[in-house]
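These notes open a run of structures that come right after.
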Structure 1
Amino acid sequence: MRTLKNLMVTGGAGFIGSNFIHYLLNGTDFNGRIINADKLTYAGNPDNLSDVEDKFGGSRYFFEKADIGDYGRIKNIFEKYDIDTVIHFAAESHVDRSIFGPKEFIETNIMGTFNLLEVARETWVGKEGTHFHHVSTDEVYGSLGETGFFFENTPYDPRSPYSASKASSDHLVLAYFHTYGLSVTLSNCSNNYGPYQFPEKLIPLMIMNMKEEKSLPVYGDGRYIRDWLYVDDHNSGVWAILNKGKTGETYNIGGENEWENIKLLNVLCEKMAALTGKDKEHYKKLITYVKDRPGHDRRYAINCDRIKMELGWKQTYDFDRGLDKTIKWYLENEKWIARLRSGEYKNWIEKNYEKRQ
């Protein structure tokens, strides 16, 4: 077990990062300090942690607006809070955005990770009990056929600027372990869903479009397959790795829950209809097939036997329960949604989805 005292969570105001902070403070016995370093790009929302700020701000939770690419700023945070652990969530993460504008993905995901590693390497010289955990994605492995799974030793085969940038950052993290002896672990996860997810991703986008009676865009034939993981299950896996994972190793965290996009969308339509009292076919009529995106990977599926056997982790949410909880959260948090949709999100959706219909 590692001794974790002063945790720097990068990208902690984003979807997975903010859920991780909630999980850590409300669902574990961690009693140290959390320092949330976030640049607050379009997907970073301080509202995600307003309750944490009210309850723990200034004692166990601290927010620092910071770009992970700013060496001086990051080094100052390390020194100010005596950081001993980094949990690196911060990343540009949406495949479509990487296709339209790859530069930000290279700068944040590669150079930002490099910068964090350099600060950690230089600041932690001769210091005991330090650790760097890097959060990555199953997309680095490429695309699967109809059968098979991604394992920790599956060769990397990224197909988009996003996955290529994450693959590069993964290699950098392991290089710092092998070259400099930095204590590191990695996790590669499947598609996350749950509260606070920025509504450019499939599940929240469809929920919000149904709520507003807008079309439901589906790429290609709709038969692309993803492995879905509830965000709290992902974060419990990260926490298990932080505490018990072997230094220098990678652990896959998956939902073991494969769905074709079109089948998932039909389930979402039926669940929304049940909640709103409409006929189950009402929302299905909004489904619209749109031109496929370039380099679209056909299927992702993670084998997560290693984290189960070695660290005792397991999923606690089945998909039905996770979807119900997610849908209800978006329906009950209209103010959160309204603030998001008033800005860049609305403009981006209009530009990159509605024009394709």
Structure 2
Amino acid sequence: MRIAQISPLTESVPPRLYGGTERVVSYLTEELVRQGHDVTLFASGDSITNSQLIAGCPRALRLENNSLDSLSHHILMLEKIWQHAHEFDIIHNHIDYLPFSMLKRVPTPAITTLHGRLDIPDLQPLYREFKEMGLVSISNSQRRPLPWANWQETVYHGLPMELYNPCLTPSDYLAFIGRISPEKGVDRAVEIALRSGRPLKIAAKIDKVDREYYHSKIVPLLKAPGIEFIGEISDSEKNAFLGNAAALLFPVDWPEPFGISMIEAMACATPAIAFDRGSVPEVVEDGVSGFIVQNIPEAVEAVAKIGKLNRATVRRTFESRFSVNRMAQDYIRIYRNQSEVRSVSAPKKVLSFAGTKGEVMSF
């Protein structure tokens, strides 16, 4: 199939450091190419891919100090997609609702994977207006605020099997990886570690919007013994960071749409101790690949039980449920279904013009 992948321009594909959506787009794009599909990636110009790359901007916008208006770059990318739309069998959009008006009007079938939270009242009228847009969720729980939307399937994220090696003999520290923000719960991770008597290593990025929160709420916590803040880490550093951890702490306090760090940990054979929010019960198998808890005291109890879990089983759970091959196959099925639906429902175009002898010819 001829497939267009539309990525956010915030990070490169794959991202140099943090970046969930762009990371998934990269894994999916490269697997589709490996399986023989003709893929064009619309992303930042510093992206690295085996597909054809059409750049929406020269460099990823989060690391580009001269970028003051990120929306302008995305609008420019949408114009390029419009110009090339006729070349594809399917357009796969990963930038939420921004291209909806365009995708509604191009003849090429399209689907949109939503990567963020949907429990925002402002989204209700927008998704009702574009109710014909084919949507893919990354967890069933993500759909709950918009149950009436045109959901095609839920496709869980997947990782390349060879990306991380399992570690069956970890150290004793707990790990936190992600963003520094109130909903991600790094403050709760610190409390869990301190009450458990375990070291905690924090690998996280700090967005501009969260800098005040970091300095006022998190920095004082980092002075506690055994708490180490590492900062952002790259993909190549994750295997050692997650693999050597006794457990990943995932104490979120928001409707987490998926939580890719949980399956990254599982790929390293590291179980997750995760709060029962959003997608967590769909990703973590309680008592198998980790523990699902309701609060900090339950998380402390789970830390004490972490040695009872079989890390080889954690890795096998990742392999059976969260491989990039499975993710790609799920999407290929959706692409083909959308193409068939569009070909059946599309009205026949009639072109009429005068023939050489004045007769009207129709096609």
> Comparing structures 1, 2 by Cα Rg over 2.2 N^0.38 Å, for residues 40-191 alone, which one has the largest value?
Replying inline: 2
>> Given 40, 28, 24 as the derived value for Cα extents along the principal axes in Å, for residues 56-143 alone, which of the supplied structures 1, 2 does it correspond to?
In response: 1
>> Ranked on distance in nm of label points 7 Å out along Cα→Cβ at positions 240 and 256, which label among 1, 2 comes first with the largest value?
In response: 2
>> Comparing Rg/Rh (Cα atoms, Kirkwood Rh) across 1, 2, which structure shows the greatest value?
In response: 2
>> Can you rank 1, 2 by FRET efficiency 1/(1 + (r/R0)^6) of positions 8 and 304 (r between Cβ atoms, R0 = 30 Å, to 0.05) and just name the one with the largest value?
In response: 1
>> Looking just at mean count of other Cβ atoms within 10 Å over residues 32-39, which of the labels 1, 2 belongs to the structure with the highest value?
In response: 1
> If P(r) over Cα pairs in 5 Å bins from 0, in percent, for residues 112-231 alone comes out at 2, 9, 15, 14, 11, 13, 15, 11, 6, 3, 1 when worked out from the coordinates, which of 1, 2 was used?
Replying inline: 2
> Where does the value -9500 come from, among 1, 2, when helix-only ellipticity at 222 nm (-39500 (n - 2.57) for each DSSP H run of 4 or more, over all residues; to 500) is the thing being computed?
Replying inline: 2
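Every number in this text was worked out from the coordinates using simple rules, so none of it is lab data. Because the structure is a prediction, the values reported are computed rather than measured. Cβ atoms are built from the backbone, for glycine too; each structure is taken alone.
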